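Structures given as structure tokens follow.
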Structure 1
Amino acid sequence: MPYSASAEVDITPFISHLPKGTSISVIAKNLSTDQIVVDYQSDLFMLPASTQKVFTALASKIMLNTDFKFQTALLTNGIIENEVLEGDLIAKFTGDPTLTSGQLFQLISQLKEQGIHKISGNLIIDTSVFASHDKAIGWVWNDLSHCFSAPSSAVNIDQNCFYVNLDANQSIGSLIKISVPSAYPVQVFSSAYVADKSEANFCELDVVVHDNNRYYIKGCLSKQTKPVGLSFAVQDTTSYGGNVIKANLKRIGIQFNGNIQQEN
């Protein structure tokens, strides 16, 4: 039998409606009675997918207390003298999954309130809280550009996801126009073009990710009357975070001519 004799519920009639070749594995347990309610191919190896989030959430609840807060801080190894920060500006990131670019801007704005108008040193991005790799073994390579596969990084701004718009309301054969908001320190190139419907059925958009947060969009898309929005995962999070801070320093009028460095 495909299901355990001790199970209370036979789900075979339900899965008979699934497409031929479907892989399915189900196990359910009554936590009050310790009784297995459903057991269908429970020893079948399956990709954990989003169910793994249950263990991540539980581990966080166990290890972190209810009042725990992620701390993102701006520090220095120097002193403020005559409106100049004589030393490095250190941005310490801790992997806050809720940190937004707006919150980071508010934090950076406090430098001006401290009387700082110039930084003489470098910008140090402290990612030391995470000591391992930012991608796990077995991650599907062609998913890495998707926002749900953003690197696991100490630097996490807007969930390390950015958005672009594609204007495919052009004549057939014309290049699709790409629009990237200036707030995102990324480069997006494209050779994607507008195709007629017959060709578009056999052609798809694809993105190739390069270093330094450079993205290349290729392929084709049928003509669209409205802009098409796409989202991509930030790949080099340290460079991204550093350039976001650098742009915000310029925005609030703090002079900075140093380099962006990583401390891990």
Structure 2
Amino acid sequence: MTNKEHRTRARQALENQWGRNAGITFLSILITGIIGGIFESVADFPQGSIQDNILNFLIATFLTFAFTAAMYYIALYVLRGGKAEPGMLFIAFQGKYYLPLLLINVARQVVGYLIGLLVYLPFLITAGTGFYFAMVFGNGVNNLSNSISIGDVTFAILLAVAAVLLLIVTMIFDGYFQFVVWAKLDFPQLKLGDGFRYGWRLIKGRFIQYLLLQLSFIGWYFLAMLTLGIGIFFVVPYQNVAVASLYDDARQTMGDPLI
């Protein structure tokens, strides 16, 4: 299936329940915000402090990730003809789902940090090397002054390139973990290691299509901003269901995993 067909399939699945899914998306964001607000008010750490950042990390790692997984579940459920229900937002807290999805989320975060390190480190080293050679082989302090202004521009360009590269690589790996989550939701009895391998088999060869499908929604998000952000609650389920269609098509092509 083409990306256009995935988007068409998503619109057909969302027919007569756009408002319902938009409301559930809003509810998911609201609940996530309330949970974070409760913990922050109890802890009362200074905003932006190390303690506050650690708290936010723990909340996202052990609690609010479940609502993201639930949105994936809802997207797949809607794609297959079901009607989304608000109670589905808590599906990931069920015993058969919570621990495996938590471990998948932890793995995703670890990989995300490693990707960030691998992408940014060479650029930082390159920028630092430029300053070093300017001092060693240049004209002392005067040349350093010139190199700083040049270095600032170079560093800014390198940083921008790194940011774009990081975004693309992160989106691709997020797609892999998204497929792993769907595989685990589809087949709860699937062992975690087998789920990672099955998810890889599903998305291997589809990374470019996944990336282009995700990027095709950028225009919709720009239009959503013109509605004071309200349109985002409609774009998110549209995007999720379209990507779920890509997963479902890959699953049908590859076949179910051996359990």
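Every read-out reported here was derived from the displayed coordinates using simple, explicitly stated rules and does not represent laboratory data. Note that the coordinates shown come from a computational prediction; the quantities given were computed from them, not determined experimentally. Cβ atoms are built from the backbone, for glycine too; each structure is taken alone.
Below is a table of values for the structure above.
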quantity: Of the structures 1, 2, the one that 12.4 was derived from, the read-out being mean count of other Cβ atoms within 10 Å over residues 76-83; calculated: 1
quantity: Structures 1, 2, by mean projected area of the Cα convex hull in nm²: label with the highest value; calculated: 1
quantity: Among 1, 2, structure where mean count of other Cβ atoms within 10 Å over residues 100-107 as derived comes to 14.4; calculated: 1
quantity: Top of 1, 2 by mean count of other Cβ atoms within 10 Å over residues 60-67, largest first; calculated: 2
quantity: Structure with the greatest value (metric relative contact order in percent (Cα under 8 Å, 6 or more apart), set 1, 2); calculated: 2
quantity: Parent structure of the calculated result -27500, given that helix-only ellipticity at 222 nm (-39500 (n - 2.57) for each DSSP H run of 4 or more, over all residues; to 500) is the read-out and 1, 2 the choices; calculated: 2
